[in-house]
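Structures given as structure tokens follow.
Values quoted throughout were computed directly from the atomic coordinates according to the rules given, and no laboratory measurement underlies them. Keep in mind that what you see is a predicted model, and the values were worked out from it rather than measured. Cβ atoms are built from the backbone, for glycine too; each structure is taken alone.
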Structure I
Amino acid sequence: MDFLGWRDPKAPANAYLVLPRDGKVVGLAMRAAAPHLSQLKRSVCALCMTTHTAADVSLFAARRIGNAGKLGNTVGTYICADLACSLYLRGKRKPSTPSLKPTSTVDEDVARTVASLNKFVDEVLTDNA
């Protein structure tokens, strides 16, 4: 797995990501927006670029660090609702809607996903208050 992600089964709006970063481990606590109810619309995960029904992609928001976070500033991105990007990339889990066949390799997809995740974490770790 490229990162560990899970949702709290007793509080499904709470989600957590843990990933290796610069020789350390970084963890984020996030909140998920209310799920979209449409099974007709499609959405794409901003990390792994997997296409799902809109209900299977959630907007996750994490509070910024420092004064910005104390002021309530957050950063959000759309991620697979089950946080299983690593499994979708490797074909170990199938999305709810057929995706286009990728023209990139698994290694390229993983590198792109990790870069996108690190960009999200960079934003969270920026105190722009």
Structure II
Amino acid sequence: MSDTQPNGHVEWALRPELPAEAREAAHGFLAGLSPEPSEHTSQNLVLLVSELVTNAIRHAGEVTSLHLRADRRSLQIVVHDPSPAPPQDRTPDLTGRTGGFGWPMILRLAEKVTVLPRPEGGKTIRAVLTR
């Protein structure tokens, strides 16, 4: 799951079936970093992981893979899913039935978000935080 490379980069890769598994992995990933990111950055990373995985499961049916990466300057969350459809902004449902809050929150929390199609099908969403 974890790989520390000679250049100081750290990467975790997994295929969570539930958002709770992804949050647990995010906490483990953060605990293994030295120095650890600030509490604020750590909370944002866990929220981003949870929302990206939840959205992939809800809208694409599954997470093909989740990668958590760290280098000296940034933390990256990379989620692959089987759907080629890009995320859509929706009017949030204030009754709580259909959501609509996750994607705007992802865009607010991350410093950079990219959505790219994958050659083999599906898409990759990458969210970056400054470490």
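From which structure (I, II) was helix-only ellipticity at 222 nm (-39500 (n - 2.57) for each DSSP H run of 4 or more, over all residues; to 500) calculated, if the value obtained is -9000?
Numbers: I: -6500; II: -9000.
Going through each structure in turn, the value belongs to II.
When distance in nm of label points 7 Å out along Cα→Cβ at positions 59 and 83 is compared over structures I, II, which one is greatest? Could the numbers behind the result be given before it?
Working: I: 2.0; II: 0.6.
Answer by largest value of distance in nm of label points 7 Å out along Cα→Cβ at positions 59 and 83: I.
Ranked by mean projected area of the Cα convex hull in nm², for residues 27-66 alone, which of I, II sits at the highest value? Each step should come with its number before you reach the end.
Numbers: I: 3.3; II: 2.9.
Once mean projected area of the Cα convex hull in nm², for residues 27-66 alone is tallied for I, II, the winner is I.
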